[in-house]
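Below: a set of structures, written as structure tokens.
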Structure I
Amino acid sequence: MHRALLRFLGIPFAFLVTISIIAKSPIKKLKITSFNSYFLYDEIGDSYKTPKDRKHRTEEDFSKLKKIILSNHPDIIGFQEIENEEALKHIIINEYDCRATITRGYSQEVGLCWKKELGQPSIREIEELSLRPGLRKGLLAEFAFENKKISVLVVHLKAGRSPKDKKERKEQIQVLHKILPDLGKFVLLGDFNEILESRIDLWRILQGDLRLKSANYKQQSDCWQHQDGFIDYLITNLHWEEGSFKQIKFGSDDGNFDGNPIEEKGLSDHCPITADLLL
């Protein structure tokens, strides 16, 4: 725009130059968050499907979840234990787009939300993780911006402590071992249902020949009663910004997720974790 016209319009030329520079500033890092949202349903016709210990969430519950998830303005959020994309709309604002896995029947799904300014990623389900009916698929998003490509894979591995549960969880990690090398630059996030610091054997299977970095490394879990270690992880073959990892606790966290007070059940037995990924 010609400077004379800018003066006529009352717009400082230096201001527009500054805005232009800001708009073209390269993305140097992404704030990544993972959250197991504890049976996040869309609350539409769920009366006969509700797990016995799940509380129907109110607008106040959704507001509390939204506040804690968005408190640090994440660029990308991976979710576990959601019913569908509609459920995510209760706790996400219009600044984000979201997708979720879809399973026939009724199942806990995983989902992903990202700021719209990052563009539309290529998304596909990772069915290989569903080794049998009942085991959850993964969700893979491949972002491309500013001549950069990065893949984000959301997972929720088998829960439980029985020998069968542990065997299936190990088999899912073996599947990830095969998938990860083909993803290029990536973030793997989600609920692993294992304290990986205590299961070096599983970490070695997952890592293979890659050089993986966990944002949780040397961090201390302090969420409800989960003091033994993390089961939710942020993992990459890039680098995390030092000191950026946070576990975001609920204000009502009294050290035990036991339904006392009852309002706890409207929140989650997990806490969001977040860190800055350096690009």
Structure II
Amino acid sequence: MIRRDLPSGGDGAAEQWLLVTQPDHARVSWELAKAWDNAEFATLVCPADQPGHELASVRAELLEAIRCHDDGWIGYADALLIDAEGRPLSFTEMPPDAAQAIWTASIEACRAIGPLAGWVVASHFYSLQAGRDADYPQWVGWLESVDQLRTGWLDEWRQASPHHLTELADRCLVWLQAFDWMSLWLCCVCPITEGDEAAEPMTTGGPEAGWRPLRFVADKCREPVRVTPWPFKTAELTLSVDARLGSIEGAASKLSWRLVPSE
């Protein structure tokens, strides 16, 4: 669950907050990835308009992995964990047992798509924890089991085609992480109300992703998000996500963004 303070960026406790579900955030990641295909900047795996391309199935599987990478959160709204102040826990505040159950369900949902999707999403969650909690008793067993799954799924995928290279799988992981971060930046910090502080610009990409660093800038609400360089197929891109005010049963709201090229 994404819990966004209103206004964002203030000192002290916020009086209100918005909730965005993780699957809805993942859908924004997918919409960004699906719209990505400016040939002058970079393609995602292969050109979108070439269904017969030797890597078209890899592109399709990666897009599904991006769309479904948080599907383990489906149903979580029915059993929200609440903090001492009565707020639903944010995705960054989940205790290990809850996080592991959710992430395992997400990994299983993506493995049902295919071995690459399973490997990419397992590697995504593995990388989030391995660097900081590799020796933490509550994480050791989970990390070891996920690492074993990753090894088997990558081997299975590589053996299916001579075009399925480890380097391509690694790049697919970087792409999922990049689109995940773009969506989180929009959902969590991009200004949406008059009281919101200007967000720190978001930069992603670089050599590992195979594209030049990409920068998102948003100074005020109701102003477009300026993107440099422009990576999308269309002249501009409009996105939105459903939200709830104050609680999962609270008034319906919506976060919306208009992305445009920087002048």
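A short reminder: the numbers here are calculations on the coordinates, not readings from a lab. These numbers were taken from a predicted model, which means no experiment stands behind them. Cβ atoms are built from the backbone, for glycine too; each structure is taken alone.
With relative contact order in percent (Cα under 8 Å, 6 or more apart) computed per structure, which member of I, II shows the largest figure?
II
Out of I, II, which one gives 24.4 for mean count of other Cβ atoms within 10 Å over residues 32-39 as computed from the coordinates?
Among I, II, the structure yielding 24.4 for mean count of other Cβ atoms within 10 Å over residues 32-39 is I.
Could you figure out which one of I, II the value -14000 for helix-only ellipticity at 222 nm (-39500 (n - 2.57) for each DSSP H run of 4 or more, over all residues; to 500) was computed from?
Label of the source structure: II.
Work out the source of 0.35 here, i.e. which of I, II gives that when FRET efficiency 1/(1 + (r/R0)^6) of positions 80 and 120 (r between Cβ atoms, R0 = 25 Å, to 0.05) is computed.
Traced to structure II.
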